[in-house]
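In the part that follows, the structures are each spelled out as structure tokens.
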Structure 1
């Protein structure tokens with residue numbers, strides 16, 4: 001197995017804590033083995049988890065730690081009792097949401113699809129997020145048996161302080177009696193007052209939910225069941241010399257990390273592949289299957305038994321390969337850089353000479369980083385002219401990429417018969433982002449390039465672009481701030497992959513295609529973006545992009561105290577290079593359908609880039625920019641000259657008017673945008689993938 005494969009538990013980003021398992025609900029051989037509902041154990045403490053709702057928004061339990069209480073209400077499509085209780089749930093939410101209580105619904109029914117749950121919410125009048133617990137692991141943990149169960153969690157202790165009906169009404173189609181006891185409200189009043197809940201558990205009268213693992217628990221062992229999953233999915237990174245923080249090389253080692261293994265799977269931190277499985281099919285998918293997820297989690301909850309037989313992971317040593325794609329045809333040494341122990345390191349722009357005397361077609365690249373903790377990313381681009389000694393190799397001088405690196409994305413492999421042409425001579429420019437990590441260290445990264453065979457020419461030409469918006473402005477203390485940008489394709493194209501990138505406040509991202517007739521299709525969604533893992537998401541079948549189509553990217557940012565990675569929630573955030581600033585950046589790889597290596601069409605990229613400025617600012621996606629849409633430094637600049645630029649005096653700026661403005665600003669061009677002027681003038685020549 002190649003070491004470039006992303007393992008299930010690689011590099012936990014320094015933020016993973018081993019939370020204690022629930023005292024009885026998480027010891028699930030007991031919970032899952034109970035067939036009779038009356039014997040199902042109730043948990044006292046809830047471990048962390050993350051689930052996605054019916055609208056593809058992610059919700060992580062422990063990120064709600066600042067809430068005074070959290071309420072989960074169980075639901076299943078088609079249950080008349082759940083539907084009849086909708087007014088009571090809404091009444092409860094309205095009474096306490098203003099006090100900061102978080103309300104969510106939980107669907108653990110395996111038969112309900114995301115689309116069906118969306119329709120059920122609309123039909124029944126459920127206005128809360130409905131969490132999709134399709135692996136049933138959260139429902140099992142919480143001891144759920146029926147719909148219409150209200151579960152109140154105290155975030156100060158993560159204890160379930162109430163589990164039962166919303167109140168004492170009964171409705172089976174035969175009418176309702178007057179409500180005498182409002183059990184859920186009483187529990188919330190107690191929690192908010194810092195007092196114990198008097199009635200902590202009551203039976204609910206909802207529809208039964210089928211939990212097969214409770215009725216037919218299986219004996220899961222490391223030797224027979226778990227080790228093969230780890231070897232297939234995880235050991236490629238968790239091996240000696242691998243990117244993972246520990247090697248999965250024995251039962252004892254894996255068992256010692258088993259609580260963390262459960263934690264990172266339940267919170268979707270591992271595997272580090274954030275594309276939601278409900279949307280799209282990807283050739284580089286690294287997600288575990290539902291069966292694999294349940295097998296590992298149930299094994300941990302059952303005490304992580306070893307089983308009889310030889311230890312599969314200890315049977316032979318797994319060692320990371322020096323080059324996961326094999327020996328490169330060309331190795332370029334990135335100029336060594338000493339990363340200081342502390343402080344801020346501005347982006348570096350070194351370069352190396354291109355030793356090729358004949359042009360070659362690139363089929364793959366790998367960047368091997370020596371100091372993983374200190375190298376945030378490395379980007380590259382061919383430069384026809386060799387810089388002078390000491391001159392910086394800024395991105396506006398770049399041509400074809402010669403590889404890129406970010407944690408989790410070390411190799412770029414082109415599809416068959418597609419490649420990028422690297423001319424002879426010149427130089428390779430590099431953008432390097434180094435991050436101090438507590439001790440001084442010198443990095444000696446290397447770029448490995450793999451060519452098509454001499455004389456072999458791929459038929460098609462790979463291109464790289466980016467949907468970018470450097471006008472973003474994120475208000476302080478805003479937990480879900482949304483931004484949008486797009487590119488309009490002037491010619492027919494084929495989209496191969498997308499690479500979303502933001503910084504610490506990036507929360508979620510997606511990518512849509514809007515066809516010329518106005519119809520839209522969701523291509524990729526990351527309900528939870530992870531700054532610690534950056535990668536391409538490669539479509540199993542490349543996406544046809546007809547001329548006139550728009551690729552529309554959305555980013556959601558969390559600039560609140562709920563975000564554990566947020567350096568300062570009280571600060572307004574704008575575009576910037578350092579990680580405490582922000583970016584809106586979704587790189588794409590594509591080719592033009594009527595371009596071949598023998599008939600290249602460089603003007604097509606120029607046509608595409610002329611639409612970039614409109615796509616940055618046009619929030620209502622109508623193809624033009626109005627004064628109300630101007631924001632950020634660039635918006636301020638455009639507002640100053642708006643009436644002059646508006647040649648046809650229609651109150652808006654179109655692509656032609658903005659292209660003229662960009663030419664006017666051409667003198668500011670220096671490198672990838674970091675100031676408004678640079679962004680304005682360099683929109684036709686965006687920097688490489690971050």
Structure 2
């Protein structure tokens with residue numbers, strides 16, 4: 001009776017399916033179960049067991065309260081349709097159920113937790129001998145031999161104490177959009193007409209804010225919105241969900257479940273290691289338990305990237321520390337990658353600071369468009385600067401389109417008014433030049449070995465190419481020319497000097513240094529080299545500091561607290577060898593960053609003070625001109641006992657003393 005691909009579990013010629021999944025099975029199956037139920041005279045059941053000839057209704061223990069539910073009662077029909085009931089509830093060794101997630105409908109919110117139990121059992125080889133696993137006594141003995149035990153709905157290690165985790169307490173109320181949601185809009189991942197599914201939406205603040213600003217969004221949360229919609233959407237947001245799940249298997253199954261709803265792409269965000277105080281937390285499994293009984297797993301960027309790639313089969317793009325995006329839609333992936341490293345976007349933000357789209361005001365229709373919709377026109381102009389050209393209708397933000405519609409202003413009239421009333425040709429030229437550079441960098445990086453390859457270009461990038469290069473061949477030729485130029489040491493030296501001239505980097509002894517957040521402000525060649533490092537080592541762009549040189553193919557990134565101290569602790573470093581396309585990561589316990597002023601841009605509020613501190617270190621001989629100096633514990637002691645000066649307030653070895 002069961003067709004290929006039908007849900008449920010096949011055992012011995014019978015199909016087992018949970019009652020909740022019946023709406024999703026074939027009409028033939030539903031009718032067979034309905035006939036059995038009609039003849040059952042009120043028999044309580046939760047699983048149907050069906051074959052072409054016979055049907056049974058089974059009552060198992062609650063799936064959510066038992067890792068491997070025992071059979072309590074069964075009702076079967078003989079060849080003449082006569083029912084018989086067997087009571088297993090008083091037996092010492094009843095049949096039990098495995099792989100209970102397979103009995104549920106696709107998308108059932110219980111599947112990740114149930115599948116995690118199955119994966120753990122599989123890792124121990126417990127399903128290898130299927131003839132022995134069907135009853136509770138044998139199964140319990142097999143678990144004990146493997147060092148496992150059943151703890152209600154969980155499968156735990158023998159001797160492991162049960163930990164009750166209050167996941168619902170991690171949800172917070174927000175006044176604005178979360179960082180992941182903001183980045184999806186900023187980088188064009190969430191576009192006009194896209195639907196967003198906020199998987200694990202907490203209190204639903206992101207959904208409400210997006211809806212209020214003209215976006216299509218809906219959410220579901222097991223604690224706060226258990227009846228929320230769970231269906232396919234263009235974009236899925238899995239925001240700060242997997243980091244509060246204490247079971248590693250369930251984390252990955254949750255990722256897979258969320259990915260199953262994503263038609264175009266998904267963002268995943270977590271808490272990152274080294275950024276939070278865990279002093280009063282208790283180490284549990286691979287994370288920490290707070291005093292409020294909430295669990296947190298702190299991820300490295302590499303751990304997050306690898307986990308998302310395993311679950312989705314796609315190589316994710318890093319959007320920020322602890323935030324990555326995976327894509328089914330490769331056109332969308334290219335657009336997001338492009339905007340993420342866009343100099344034009346930075347210029348647009350500087351020229352016109354972004355506004356909250358929900359602030360657009362309704363004004364009388366009798367006044368000119370430029371007066372009635374001044375804020376909307378400003379938003380359109382900001383989009384123009386971001387693109388380096390005037391936008392087309394579909395490229396205007398949905399909240400702006402909605403505001404114009406409320407005021408009875410056609411989008412075409414608004415675009416014309418923007419071009420006529422507020423467009424500044426000089427500003428647009430600067431933005432266009434930046435956008436042109438963005439395209440060259442983007443295409444140069446697609447030519448680097450190991451980069452993702454795409455079969456087509458998004459329409460937005462096609463429009464950019466026509467505007468700034470005339471043809472695809474034009475931009476590809478420009479990109480190839482930039483890559484060829486990187487082989488010339490003199491050309492690179494000039495590029496390094498030009499980088500220093502911008503004020504966003506320093507250049508000495510053949511090494512250019514800068515804050516990674518300033519990369520898009522630097523010359524094209526520097527951006528290409530750093531972008532190649534990101535291809536070799538995904539997540540490189542999220543490190544705090546970057547050094548290129550003295551060999552042109554060597555790139556180094558540092559992770560440290562650059563804003564906190566004159567002598568920040570270095571937590572890790574990544575060295576990328578572009579010539580061999582390989583990288584090496586190191587972690588440190590007592591490494592200090594010296595001469596931090598070499599990385600700070602001109603005009604940085606802390607530059608003058610930092611430079612004075614660096615000069616003092618050099619004068620005292622504590623550090624040499626190459627930035628080599630003692631480890632954190634020694635520098636703290638040296639500065640605390642300097643003759644003729646009161647010691648500074650010291651901190652732990654991993655958080656060195658402030659020296660000014």
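Nothing in this text is a laboratory measurement; each read-out follows from the coordinates by a stated rule. Remember, it's a predicted structure, so these values are computed and weren't measured experimentally. Cβ atoms are built from the backbone, for glycine too; each structure is taken alone.
The value -10500 for helix-only ellipticity at 222 nm (-39500 (n - 2.57) for each DSSP H run of 4 or more, over all residues; to 500) was derived from one model only; which of 1, 2 is it? Answer for the origin of the read-out: 2. When relative contact order in percent (Cα under 8 Å, 6 or more apart) is computed for each of 1, 2, which one produces 6? Derived from 2, not from the others. Calculating distance in nm of label points 7 Å out along Cα→Cβ at positions 163 and 283 for structures 1, 2 picks out 1 as the one with the greatest value. For distance in nm of label points 7 Å out along Cα→Cβ at positions 179 and 267, which of 1, 2 scores largest? Answer by largest value of distance in nm of label points 7 Å out along Cα→Cβ at positions 179 and 267: 1.
Structures 1, 2 were compared on mean count of other Cβ atoms within 10 Å over residues 147-154, and the highest value belongs to 1.
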